[in-house]
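There are structures below to look over.
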Structure I
Amino acid sequence: MPTPPSGKSILSSPREICCDRMELRDLLKGSGCDPVGAGIVGHKARTRVIRVDGLKAPAANILKQTLLSLGGDCAVHRDVILGEPATSTVHIVGTDRQLRQLPARLSTQPFALAELGLGVERLLDPATTSSKSLTLPDSQLRFGDAPLIMGILNLTPDSFSDGGVNVDVDVAVANGLRLVAEGAAILDLGGESTRPGAAEVTVAEEISRVVPVIRELAGRCGTPISIDTRKAAVAAAALEAGAGIVNDVSALGDPEMAPLVAESGAALVLMHMQGEPATMQDDPGYRDTVDEIYRWLEGRIALAVEAGIGHDRLVVDPGIGFGKRLRDNTALIRRLGEFRSLGVPVLLGASRKSFLGLLMDEPDPAHRLEGSLAAVAQGGRAGAQIVRVHDVAATKRFLAAWLPMMRKESEEL
C-alpha cells in the first residue's frame, strides 16, 4: 500500500480481523474506542449455536419469533409452522448479547420455554462450562489455561502401543516417575488391555499387575494416580493402594462401581464405549455420533450423581477409538467443545490410536506422535481439560509453545 503524503490519510482496503474477543478488545481500545464500548462490541462479535431437542412445535415457533426480534435466529424443522411434526430439534443462533436477553423474553411463555431460557442462561455462565478443579479424596486437582497431561502407564503384556514394557514392577515404577518428571499431572495405570479385540483379564490377574506399582508410586510421588479399569473389585484394591481416580471405560457398567466410588471420595472418569473391547470395532455405527454419545454421557452423569458422586468429582471422555469409525473419531475431536455443556471436565484420549494411523498412513503406533499432537491441539482448542497421552515430554513441550498462540478469551469483556 502506498505511503500517504505527510499530514494526509488514505483509506485502506477492507480486511477481516481474525482474533479472539480478548485481542479484539485490545485492538478496539488501541484504535481509540471507549473500553466499555470495546466490551459491548466484543460480545457482539461472538456468535453461539445452541441445540435443543424435543421442543413442541408451537414452542419452536414462539422461540424463532423471539430470537428474530432480538436479531438472532432459530433453525427449526421446516414443517413446524404447520404444527407438524409434534416436536422439533432446534438450533438457536445468536450473539452473547442477544442470548442474554432471551431468558427474560421467555420467562412468561408456555411450553417450558421459561425453563429453556434459564438453561441457555446457564450455558452462558463460564462456571458451568469450564471446571476450575477436580475433587480427589484428599486434595483438589486444579485446571489452568492448558490441558493437564495424564501420562499412560500400561502394566499389560498386550496393550496396542507399549504392551510388555512395564510388566516388571521396578521398571514400571521407574517409568512412572519418569513421566512425572516429564510433566504428567496424573498417572493413569491399567492392568487390562482394552484395545480392539482384547480378551478380558481376571480380577485377580489385574489386581496383581496394578496394586504393587500403585503402592510404590503413591509412596514416592505426590502426583494423583488413576486406575484404568472397568471392574469394581480392581478399583477397590487400587484405591486402597493409593489411587484417587477411577478411569472407568465402561462408565459404571459394573453395578458395584458407583457405590464404591461414592463412598471412597475418588474422582471418576465416565467414558463412552460402543460394545465391548473384544468386539467394539466389528461394526460400529451411529445415526448422529456426537449427539448420541453426548446424550449417553448425560445419562451416565445422572446415574453417578444419583449414587452420590458430585459433579465436582466427575470427568467425561467421549471414548476415541472405542467402537468408533474414522469419521466418528474425527467428528468427536472436531466438536469436542460441545461436551463442555455437560458441566464437568472433558478428557481426550487419542494418543497413538489406530485412526491416526489411517490418517497418517502409519502402521506403527510408536511413530504417530505428530497425529497425537494434532489431536491435543484441537482438543485443547475445544476446551479439553485433560489429555491422556503416551508421549508426556513431547506433549509438555508442545503445549508450552501452543498456549501463547491460543489466548483465552476474557470473561470480563
Structure II
Amino acid sequence: MNRVVITGLGIYSCIGKSLSEVSKSLYEGRSGIVLDLARKEMGYRSALTGFVERPVLKGVLDRRARVMLPEQGEYAYVATVEALAQAGIDQDYINKNEIGIIYGNDSSAQPVIEAIDIIRAKKDTMMVGSGSVFQVLNSTINMNLATIFSLKGINFGVSAACASGSHSIGLASMFIRNGMQDCIICGGAQETNIYSMGNFDALGAFSVREDNPTAASRPFDRDRDGLVPSGGAATVILESYESATRRGAKILGEVIGYGFSSNGEHISNPSVQGPARSLKLAMKNSGLKAIEIDYVNAHATSTPAGDSSEAQAIAEVFEEANTPVSSTKSMTGHECWMAGASEIVYSMLMMEQSFIAPNINFENPDEHSARLNIITKAMNKNIDVFLSNSFGFGGTNSTLIVRKWK
C-alpha cells in the first residue's frame, strides 16, 4: 500500500482569501459572519451568513471558461491555483502526468433558478445559453477544473451533503493508497448566493441571533440556537509518497486514517452511534490510540441536537484522554459541502504553526459538551496528529486523521 501525503493546500473562505489570511484569522478567533439584509427582504427567517467575496477572474480565465463556472466553481478555481502553487505543480507537469480530481459539491442553486426564470419569461430554452448546463450540475466543479487544468486522471464529484469535502479526500486517499493514481486534486466548494440556502432556512435550522452576527455561531454552547450558513472552497493536493519524493516536493502531512459510516436512521436527525462508528473506524485504520491524537476539529455546527450527538460520540473515544477539541465553524459558520475539506486546511495550518484555534462563543457547556476539553482561546500547542469529523444529511459520516510529516 502506498503512503498518502499532502503537498498543497488552498483556501478561499469568509475568514480569508489565502492561507496566510486564514491562518491569522484562526489564531485571532476572527468571525466571518455578517447580516445580509437582502435575505430578510426575500423572506428568510434568518439573514445571517458567512460573507465570501466573489473573485475577479476576468483577465485570469478566458470568457469561455468563465461562462461555464458557477459561483462555487470560481471559489474552487482560486483555491486550487493556490494549492497547486504550494505543491510546486505547474501546467507543464500536469500536461506530462496523470493527475486526477475528486471534488465535493452538493448543489448549484443559482444557475438552475436563473435558467428557469429565463425559460419562463422568454418561452424559449435557447435563450438560456450554452454555458448554463455546465453550471447546474453537482459535478460542475470537477468537470470545469478538469477542463481548465487539462487533467487526465480520475474525474468525478462527491455529493454527500455536509460530508462531501471530507469524503472527497478520503476517497482520493484510497485511490492513491491502492496505486491507482499518483496525484489527485480534492476538496469541497459551497455557494453562498441568496438562492442556495432558502430550503435550509425553511427547516428553522439557522440561528436567529441577528443582533450580534459574530456571536451567532456557538458550537457546543448551551445557548446555541442554530447554524449559520457559509461557503467558499478548499483544495487539498494528495500524492503518493513516491510521487512527492520523485518531484522533490515539500511534504506537509500524511493521511493515516479514513473512517465512514451511515446512521441508517432518520434522514435529518443526528445520531450518536453513526458518528462514533466513523470515529472508531478512522482510529482503527490509523493504528493510533486516543492519547496519540493531539487535536479534534469537530463537525459541530451550532445546532442543539447535532452538537449534543457529536459531543457524546467524541466523548466515547476521547473523554479519558482529555483531547483538545474545537469547532472552527464558530468563526466560519457552516461551510456545508466545503466544510470537510476546509477544516482539513484549517487544521493543517494549526499543525504547521503549532496552535489550536479557539471555539469562540463557547461560554456555558451543556451536559454533553461538559465532557469535552473545548478550547476557547487560541492555544499554543505542538500538533503531531489531528482528527477531523464531518457529518451530513442522510446520516453520512466521515472522519479523517492526518499526521505531521517529519
Structure III
Amino acid sequence: MLEELQLNHEYDVTITKQDHFGQGLVKVNNMLVFVKNALPEEVCKIEIMDIKKAFATARIGKMIVASKFRVEPNCPYYAVCGGCHIMHEEYSKQLEFKEQKIKELLERFAGLKDVCFYPIVGDKPFYYRNKVVFHGKENQLGFYQEKTNHLVPVKTCVITEKPLNKIYHEIQKFLLEHPSNTIEHLMIRKTSLHQILVDIEGTITLTELLPYLEEATTIYCNHQLVKGNPFVEESILGIQFKIYPSSFFQVNYEMMLVLYRIIMNFYQNKEYHKVLDLYCGTGTIGILVSSYVEQVIGVEKESASIIAANSCKDINRISNITFIEGKVEDQIDSFQDVDSIIVDPPRSGLDHHTLEIILNLQPATITYISCDPVTLARDLKTLVADYEVLEVHPVDMFPNTYHVETVVFLERK
C-alpha cells in the first residue's frame, strides 16, 4: 500500500509535464502534485504545501537537475507578483507550451484531433503591454498578488512598454515629494500614435500632480477629465479609433495586428450579406471586416464602448455597420438571415442561450476569438455538431503568462 503524502514533507521527483497554467506536474504516491515554477524533466526536491482530496500543491525545495529551457526571470518581483507565470521558461518553449495546450484541450473537450492548426505566432516577450493598471496603499504603488489584495510594490514592470514605465516613475516621484496625496488606482495606456491616457483615483491635489504628467495627452482624475481630449486615438491597419478609459482594446499592439490580419484575410473574398459581431467592444473587428461584406451589426453591453464604436464609424465614414448596446444573450434572438457570426466573448465563453441561437441561425461560417482555450473547447464541442473546424490560429498576445489568444474559423457542414 502506498504511503500517504505528508504536509511540509520533501520528496525527490522528476517533473513529467506542465499543466495548462504552466505549473509542473508529477505523481507522488499515486497522487497528482502541482509544482509551482517547475519545468518538464527537471529533477528536484519538492516540499508539499497543501493537500486536497484529489491533488496536492508543492514548491521546489532544491533543484537537482534544471531544465535546459530554464532561464533567469528578467524581473525582481517575479516570485511574489503573480502577474507573469512562465517567465522562468525560455520564450521559444513558452510558445511550444501554449500551442500544445490548445491542441490538448481541443482534443480532450471537443474531440478535435486532425484539424488545420497553424503554428503559434509570437514575438517580443518584454515591454509589449500598452496598458497597465497599478494599485496603491499608503503611498506605495504596485500590483496585487495573484488572487489576493496583498500589494506588491514594484519599481518597473518589464512586460509593460517603456513610456508607460516612465509615466509610472513620475507618479512614484510625485507621491514621494507630496506625501499628503494618496493613489488607490492608476491606469496608464499608450497608443501607437504616441498618445498616453492616465486614469487616476485617490486623494490628489491636481496642481501638485499635473507637472509630473506633462507627457500624458489625456488625464482623468477621480473620473473627471482634467487634461486633453476625453479619449486617445489609435490607428489600426489604416482605420482610426478612439479609446476611452473603459474601452476594451488588446494590450499587445503588434500581436493585435497579427490577429486582425488573420480575420480580415478570412473575410476578404466571402461576399457576405450580413455579419454579426458579438461582444464587439469598440467595434474594431467589425469595422475592419466591413469593407469586405455588405452589412455588419455589432452588439456590446458597455455603453462607453458603443460610443467609441459609433465615433470610429463616423470618423472613418463607414456606412454599412450598426452598433447595438445590450447584452448579447438579450439581443441575439432578434437577428435573422445571417451569413457569418464573429464572437469574441469574455473568458467565460458563450452562454447556453447564445450558443443555441447561433446554431438556429445557421450562419455559413463562425469566427470564434478566444482568450481562454478551456471555454473555447467547451463551446466548440457544441458547435461541431453542425460545423466543421476549418482553421485554428494561436496568437501569443500575452508572453510570459499562461494566457493565449486563439482564432477558430468554422463552416457549416
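A value of 0.25 was derived for FRET efficiency 1/(1 + (r/R0)^6) of positions 106 and 154 (r between Cβ atoms, R0 = 30 Å, to 0.05); which structure in I, II, III was it taken from? Of the options listed, only III reproduces it.
Have a look at I, II, III and say which one yields 0.70 for FRET efficiency 1/(1 + (r/R0)^6) of positions 242 and 266 (r between Cβ atoms, R0 = 30 Å, to 0.05), as calculated. Source structure for this number: III.
Using Kirkwood radius over Cα pairs in Å, for residues 170-313 alone for the comparison, can you identify which of I, II, III gives the largest number? Once Kirkwood radius over Cα pairs in Å, for residues 170-313 alone is tallied for I, II, III, the winner is II. So Rg/Rh (Cα atoms, Kirkwood Rh), computed for just one structure, reads 1.03; which one of I, II, III is that? The read-out was computed on structure I.
Every number here is computed from the coordinates shown, using simple stated rules; none is lab data. Worth saying up front: this structure is predicted, and the values here are computed from it rather than measured. Cβ atoms are built from the backbone, for glycine too; each structure is taken alone.
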